Every structure is written in structure tokens, then in C-alpha cells.
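Every read-out reported here was derived from the displayed coordinates using simple, explicitly stated rules and does not represent laboratory data. For clarity, every value in this text was computed on a predicted model and none was experimentally measured. Cβ atoms are built from the backbone, for glycine too; each structure is taken alone.
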Structure I
Amino acid sequence: MNAVIDEDLHRSLADVLKQLGFQIFDVRDHGLRGQSDEKVYAFAQKKKAVLFSADLGFSNILSFPIGTHQSIVILRFPNEMPTEEINRLVFKVLLQIKKEDYTENLIILSPKKIRIRRK
């Protein structure tokens, strides 16, 4: 499965996702740094990738309707939480998500909760 990592997430998230079997596309490596959400979204759709971001704009189901994309995963972690802790928790939480849960859904991850808005 492909994953696009938005620029608001630490590059080390790629290592976590690779361990889970994802092929990674980081927007910073594809000329999309500072680009609009719509361009990042279009890139993720072109790559048939799950979009990982901390940008709440991607959780707006009016702009990015559930069922019209591969999947969007929003990470909601406190700013003061160390990157290593975030990565550890993300790995632990993503182990609980089945492959079919990614299909066309909005997934919101936080330190103690997984929310999946299904198509």
C-alpha cells in the first residue's frame, strides 16, 4: 500500500510506515512543500496512496468527501509530545487497523483513540 506523508509530519514517520509495509512518498521530496491541500490531495490520489497529515483541513468531509479518496489519516498528538513517542504510538495504533479500514475512509489517530469515519 502507498502512503503520502504531508510536510507537517516528521520525516521519521516514514520509518514507522515502512515497517508496516507502506511504500512512502513524502511531499517534501516531490516539490509539494508549501503547496495547497488540494495539490497534496491530488498527488495522493494520483499515487493511490493513504494520505497521512496533521492538517485538520483534510478532515473536512465537505472538501474531501469520504468515499472519494484512497484514505486520509489525521494524526492528532500534542505539540509537546516527543517525536519518538508519537512514532511509537502511531505504530502501535496502526497495528490495530485492518487493510480494508483504509479504503475510502477518514481515520483520526490520537494518543488514546482511533476514530474511523466510514464511507
Structure II
Amino acid sequence: MNENKVGKPAQTIWRYPEILEQLSEDRPFLEIAEFSDNLSVELYKPVGEDTQMPHTRDELYIVASGSGLFTLEKDEFPFAKGDVIFVPAQAEHRFSSFSDDFSTWVIFFGPEKPVA
């Protein structure tokens, strides 16, 4: 989570190349801002494989670069730069067969939805 106070962020614009430079194999994601308990923004760039688990909030992926395959529950489909992908809370999902330049903005939003 962002170490800054939740609410209005300290800045208004974040530059993709500058954020991307901060990511590495050991640090595949970076939270950019947490606007409230119900809204946060990250940049995610997995290396090799996507090992994430289901999340407790709904999320949008906005593909910043690259392409590959995306699996949501039992459905798999191709994705590419510019695509927007919605994932409901607690849904199994995964990026696979992605290009080396793949990265995506992640927007978590809405109330947490714990496992039923």
C-alpha cells in the first residue's frame, strides 16, 4: 500500500516511462496512488509468469504495452496494448504467453468482497 496518506494524492500526473523504470523481476508491481479505501492504481509488469492470486476488490487492467493471453476463470482470450479487461473480485485470473514488453495499469475499485 501507498505509504502516503489515503485520499488526494500528492501529485496529479504519473509518467508511464518513469514508473516502468522502477519495476524489475523482484518488483513486478508498484502502487502509484491510493485515492480512498475503495480506489487504487498500480502498474504491473510480470516477468516470466503471472503468479497473482484472486483479489478482494474488482479490478480493471488497461494494457499499456505488449500482448499475450488472459484467462478469466475458464475462458481464455488474446489481449494487446490498449485493451481494457474487467475482473470481478475473487475471480481466478492470469496473464500467460505474454511478450517481454508486457505491462498493464491496474485499477482496484469498490468495496472489498471477502471469500464467501
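Each of I, II could give relative contact order in percent (Cα under 8 Å, 6 or more apart), but the derived value 25 comes from I. Could you tell me which structure in I, II was used to calculate distance in nm of label points 7 Å out along Cα→Cβ at positions 46 and 94 as 0.7? This value belongs to structure II. Among candidates I, II, the computation of helix-only ellipticity at 222 nm (-39500 (n - 2.57) for each DSSP H run of 4 or more, over all residues; to 500) that gave -1000 used structure II. Here the criterion is volume of the Cα convex hull per residue in Å³, and among I, II the highest value is seen for II. Here FRET efficiency 1/(1 + (r/R0)^6) of positions 22 and 54 (r between Cβ atoms, R0 = 25 Å, to 0.05) was calculated and came to 0.45; which of the structures I, II was it taken from? Comparing all candidates, it corresponds to II.
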